Structure P
Amino acid sequence: MNRQQQGYTLIELMISLLLGLMLVSGFGSLFSQTQKSAAIQRSLSYMMEDGRYILEVMGRELRRTNSLRSKMTTSGNAQIVFTSDANVLGSTMSFSPGDYIRGEYNATGFSTAYNINRFTLRYQLNNNTELAVTDPNSTNSACERSILLTAGEDPATQIHVVTLYFYVALDSSNIPTLYCKAKRQNFSDATASSNPISAAEPLISNVQKVFITYGIDTDADNAANYFVGETAINSFTSAQWQQVKAVKLSVVLQSDTDNLATTSVTYTVDGATGSPFTAADKRLYRVSSTTIAFRN
C-alpha cells in the first residue's frame with residue numbers, strides 16, 4: 001500500500017490565494033457600491049422631504065403677505081397699518097409706509113455662494129387663533145414661536161402686524177442654513193411683552209441658494225403681469241414694491257455628504273442668471289420651486 005501523502009503545490013496555493021482575493025475584492029466592491037447607492041437614495045429622500053417642508057413653511061408666510069383686516073388704526077384715523085420701519089430686523093432693508101415686502105439680490109456682506117435673495121415681509125393678524133399658544137391646529141412656523149399672542153391680546157379688536165425676515169447664512173458648523181427672524185407689533189400696547197422680537201431661528205440646513213422673482217401688477221387687478229428679479233429689485237422704489245402681488249420661489253438644497261456624485265452636479269434655477277449652475281463639489285443638489293400669489 002502506498003502511504004505517501006502529497007499536499008498542494010506552491011503554484012496551486014498561489015492560484016487559490018489569487019482566486020480568494022478576487023472573490024473578497026468583488027464582495028467588497030459590491031458592498032461599497034451598495035452602501036453608496038443607499039447613501040444617495042437616503043440623501044435624495046431627505047432633500048425631497050426638506051424641499052417640501054421649506055416650501056410649505058415659506059409658502060404659508062408668503063401667502064399671508066400684505067394681508068390686512070383694516071387699513072386704519074383702531075382710533076379710526078388715516079394712519080396706515082404698514083408704517084415705516086428702518087433696518088427691518090437688522091437686515092439693513094427698510095420699509096416705507098405702505099410697504100409689505102422688500103428683497104435684495106446678493107446683498108453686501110452675504111456670501112454669493114450661499115445667498116442669491118433675502119427678503120422681508122409683513123402682514124396683519126386677523127384673529128386670535130393665528131398666533132395663539134393654545135391653538136390645537138396651530139400653523140405657526142418655527143420663526144414665530146417667540147412672538148405668540150399673550151393673554152388678553154385679540155387681533156379682532158387690536159392691530160397686530162407681523163414682520164418676518166428670511167436669509168441664508170453659515171451656521172456654527174459652517175453649513176449653509178436658512179434662517180428666519182420675526183417680530184410682532186401691537187398698536188394698542190407699547191410694552192415689550194406685547195411687541196416681541198425673536199432671535200434668528202434656523203429653519204433648515206444645507207440650503208445652497210434661495211432665488212425669488214417678484215410678480216408685478218401694473219393694471220391694479222391684483223394679479224401679476226410679469227416677474228422680475230436679480231439686480232432689478234435692488235433699485236426698486238416703494239411704489240414698485242407695493243405693486244408686487246406674487247412671487248416665484250426656488251430653494252436649492254444640497255446633500256449633507258460630499259462625494260456622492262462622480263462628477264460635479266449641474267442644476268437649473270428658472271429665471272436665474274448663470275443658470276444652469278455647476279457645483280464646486282460632488283454633492284447632490286435638488287431644486288424645489290413654487291409660485292405663490294398674495295392673499296390680498
Structure Q
Amino acid sequence: MPAVDRPRRSALYMPASNARALEKAKGLFADMLIFDLEDAVAPDAKNAAREAAVSAVNSGAYGQRELLIRVNGLDTSWSELDLQAVAKSKANGVVVPKVSSISDVTKVDAILTAAGAPADFPVWAMMETPRGILSVDAIAQASPRLAGLCVGTADLSKELQCAHPADRAPMLVSLQLVILAARANGLVVLDGVHVELKDADGFEAACRQGRDLGFDGKTLIHPNQIDGANKAYAPSAEDIEYAHRLIGAHQDAEAKGAGVTTLDGRLIEVLHVAEAKRLLAKAEMISALSQDSAA
C-alpha cells in the first residue's frame with residue numbers, strides 16, 4: 001500500500017514500559033500505534049521498555065495497524081541501542097524525536113543501515129524545535145527512508161516560548177511550514193497531540209482545524225481520543241455520496257464529449273474527479289481496517 005494513501009487518522013502513543021497498556025492496545029481502533037521509549041518511560045525503565053516494544057511489534061497481535069516505535073533522542077545514551085533494536089524488529093517504522101537538521105536524519109540512516117535494516121525501512125521525523133521547523137524542507141529530502149513528519153506541538157511551544165491555546169494560533173506558521181514540506185516531498189504529515197484530556201470540545205476543534213490545514217491525521221495520548229480523530233479525518237457519508245455523484249456527472253459529460261460539467265452549481269474538472277476517487281479509495285481502506293480491528 002503506498003505510504004501516503006494508507007489511513008492514518010489516529011496515531012496513539014503507548015508507553016512501552018506499561019504492559020497493561022500494550023495489551024489493551026490490541027483491541028483499540030487506532031490506525032497507528034506508536035510504542036514510546038522516550039517521554040513516557042522513566043530512565044531506569046528504558047532497557048526493559050525497548051525489549052517490550054520490540055516484542056510487541058514482533059508479536060503479530062495487532063492486526064493491520066501500523067506499528068511504529070519512538071526512540072529516545074539522538075543526544076541520549078539510549079538512542080543508538082534503540083535504533084539498532086528497531087532495525088532488527090518487524091516494526092513498520094521508527095519515530096525520531098527532535099529532528100533539527102539533515103545530519104540528524106543521516107545519522108539515523110547510518111545506524112539503521114549498519115544494523116541491517118532494509119533500505120526502505122521508514123523513518124518518521126518529529127518536528128518540534130525551531131531549527132527543525134526552519135529546516136523542514138531540507139530534512140524532508142534528507143533520506144529516501146523518510147516516510148512522514150510528526151509535529152510535536154507541546155515541545156515546539158516550549159521551544160518557541162509561545163502560548164499553546166486550543167486554536168494553536170501562535171504556531172500556525174510552523175504547522176503550515178511542516179505541511180508544505182510534507183506535500184512538496186510526498187510525505188505523510190501528522191498533527192500534534194491535544195494534552196487537555198477533559199477538553200472534548202477543544203479536541204474536536206483541533207481535529208477539525210488540523211484536517212482543514214491538510215494534516216493526514218492526529219497523534220494522540222489517550223485511547224479516549226481515538227474515536228474523535230477517526231471521525232474527523234474520515235470521509236463522511238455525505239462526502240462519499242457526493243464523490244459518487246461527482247464521478248458519475250463527469251462520466252456523463254465525457255460521454256457527451258464535454259471535458260467539464262457542473263454539479264450542484266460547482267464546476268467539475270478532471271482534478272476534482274481524481275480527488276473524489278482518492279476519497280473513495282480512502283473510505284474503502286478505512287472500512288477494511290475497521291473490520292480487521294473488530295475481528
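Points to keep in mind about this one:
- Of the structures P, Q, the one that -14500 was derived from, the read-out being helix-only ellipticity at 222 nm (-39500 (n - 2.57) for each DSSP H run of 4 or more, over all residues; to 500): Q
- For mean count of other Cβ atoms within 10 Å over residues 60-67 computed as 19.5, the structure of P, Q it came from: P
- Among P, Q, structure where Rg/Rh (Cα atoms, Kirkwood Rh) as derived comes to 1.00: Q
- At a computed 18.6 (mean count of other Cβ atoms within 10 Å over residues 156-163), which of P, Q: P
- semi-axes √(5λ) of the Cα gyration tensor in Å, for residues 92-195 alone from the coordinates reads 25, 13, 12; which among P, Q: Q
The numbers here are math on the coordinates, done by the rules we state, and not lab data. From a predicted model like this one, the values you see are computed outputs, not experimental measurements. Cβ atoms are built from the backbone, for glycine too; each structure is taken alone.
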